[in-house]
Structure P
Amino acid sequence: MQLFDVYPLNDITIVKGEGSYVWDDKGQRYLDMYGGHAVISIGHAHPMYVQAITEQLNKIGFYSNSVKIPLQAELAKQLGEVSGKEDYKLFLCNSGAEANENAIKLASFHTGRSKIVAFSKAFHGRTSLAVAATDNKTIVAPVNSTDNVTFLPFNDVAALEQHFAQHGKDTAAVIVESIQGVGGINMASANFLQAIRTLCDEHGAVCIADEVQCGYGRSGSFFAFDHAGVAADIYTMAKGMGNGFPVGGIVIAPHIKASHGMLGTTFGGNHLACAAAIAVLDVMQSERLMKHAVEIGKYLMDELRSMDGIHNVRGRGLMIGFDVADEYKTLRSHMLHQHHVFTGVAKPSVIRLLPALNLTKEQADEYLTVMRRSLKELAPAEQVAAV
């Protein structure tokens, strides 16, 4: 049997990680400025994280949600304290797509409605409801297609108001990424998020903040949506939540009530997942990583804005994107294969930076040095001659 060929792969085999570095099977070290799609939040193989998972595995790794699992309650308590959502409730699952799937389903249960509002360039996952709310028709199978999801322009308050004026009584939820990741590090304005909150309140709809990539401290606030000064009804989480261990969840406002059997999962909230997630929160608190993300992120963006060949540097904290001029369209590949630095891409012209939240100033400088060198190496001949 062979693997089902759905991933375009770099010919690199990573066998070891430590902090913001990884090593391949030939011993080559790489600076990781992408964290495996924003998953690595506290660095590869953080000692506190490794110890917590190892100790838990030596006790018990899994039992189902048919019994009490005190680690779940411990995680919920700590998550409430760190996020400021102490009066919310937590449902644990396994991934970002599953978190968004459950959030949309819960909104429909709560409202008794079936219509969902999503936005242009949105990415919410690949499962049935999540992919139906994703603005990429190439990954939406015919069975996923539905007229229950309406896509509106991102950051367009007028279009949102017009839609609610016509369809507010049928709308179960609005789902939004405060910072679109796959869409290209597109920033939702505070005014836009505030309008979503207001319209959901006026029409009895549920406001869902997809924080799978932009959340969990990456923006400098625990949830990026909260930078707008308003709160969502449901926050979805995954990626950085487990630092590589598969874990996801939704944080649910107190006015949304639970009933037995409403939601469920076999593996969600298992002992190892909870141990991993608690360790991540412990490290985030002890190392003050949200504050650190703001400081290092600002430094990176300030330095990037001084470089020729790139433009529209944007982001918040350690979720950063910038556009690359046509003559530098191979920049990401060049940095990876010539200088051993991992970065991400949203489309050929957008590079994404999503490093661990404890990226050091020295590592940031290492990346910036590679950027400057790569831009010089890729500069058109006439530009080099002019210099």
Structure Q
Amino acid sequence: MVSNYSLVPKKEIEKRHGQLRKKLSKLDVSGVLLFSTVEIFYYSGIGLEGALYIPQEGEPIHLVKRNIELATEFSSISNIIYFGRLSQIFDTLKINARSKIGVELDILPYSHVEFLKTLKKEITLVNVNQFLRKQRAVKTNYEISQIKMAAKLVDQSFEYCLEIATPEMTEIELAAKLDKWLLNNGHRGYITTRAFNSALLNFSYVISKSSSILNIHFTPISGWGLSLKYPYGPSTQKIGKDPFFVDTCGNYNGYISDTTRTFVHGKFDPETRYQLEALQHVKQLLLKELKPGINLGEVYTRAMNLANELGISNNFMGEANDKVQFLGHGVGLELDELPILYAKGGQTESGNILACEPKFIEKGRKVLGIEDTYAITESGTHLLSQSPDYFEI
């Protein structure tokens, strides 16, 4: 088959299986039965509807609902079979009675889990979502290279934004133009999330003063959106001549970056420039503090203290009682991965990728943001996003 797909190196898949099996052995779990597209892709190299069974010992089995030929060509799993009936899945996989099988209990529908429990009552289903997420939180050099490419593409889209943005444009018009450019230049589309009821219409979220009076999402500011079904994201409000920001998720071969930059038509006034420089100071603190083996809760406290010293704390990460209680989140195959930079954050590991997003919000008056994707490695912490922190058009 002729395709434009980029394959995940087989050695990456094999390493992931090895790490997973070691954990299964420690947990005394017979194997994992995965249904989510993200996990199937992570452990096989292709995200087809179906399931993937990885036993503690023995050969993995890739179950495919349709187009087994595609799986045969692109999956790193050699044993590929048709999914068949869900009611027969334990028999199909020859899973022994009294086995402990790991499943993704955080995201599987309740009815799905309850049905699996009725098939063979001797089989125990155990939740392995935290281990799966923690394993994906530690990226290899290959994965970091993919996220770096995603971030580079977003950097380039900001330069394009300088060429096309006008005060008379609506937020959604600019977002659509930026998204078109991204897709034409290598963006791979879907932005997947772990969070329940989360959906992204755009890769580029354009939020201006005029739509900043509404916030319904777990973000510093969400914007109006286009309907009451999903009242967040770019809207039909005009950008105007006040500062606005573009919060863009890159995607390269399934790997996601997250970057925000602030724009204005004309020049930033002195007060706004000071506030942006204050956000830059927080960014530099994070770049200095984020290292392997540090406690994210302590870094969060230092960043919040710095925002207070700089006089921006009242509007830092939201306004009044509408502040979010985090400063950063992991990115990878999903937008909302581990670890989380918040007051109770845990210890970092080499290979963690964090999107850290210092933002300043005055609802109905001002929105400012500087978000970067940080790679935490043994050789140092690196910014994968490289564009200027803010732009005057």
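Quick notes on this structure:
- Comparison of P, Q - label where distance in nm of label points 7 Å out along Cα→Cβ at positions 53 and 309 is highest: Q
- Origin of the value 3.5, where distance in nm of label points 7 Å out along Cα→Cβ at positions 29 and 277 was derived from one of P, Q: P
- Structure from which 2.1 was derived, distance in nm of label points 7 Å out along Cα→Cβ at positions 141 and 173, options P, Q: P
- When distance in nm of label points 7 Å out along Cα→Cβ at positions 101 and 149 is computed for each of P, Q, the one that comes out at 1.3 is P.
- Distance in nm of label points 7 Å out along Cα→Cβ at positions 13 and 85 derived as 4.1 - corresponding label from P, Q: P
- Highest-scoring label, criterion being relative contact order in percent (Cα under 8 Å, 6 or more apart), among P, Q: P
- For percent of Cα pairs over 38 Å apart computed as 19, the structure of P, Q it came from: P
All of the numbers you see were taken from the coordinates with simple rules; none came from a lab. Quantities reported herein were computed from a predicted structural model and do not represent experimental measurements. Cβ atoms are built from the backbone, for glycine too; each structure is taken alone.
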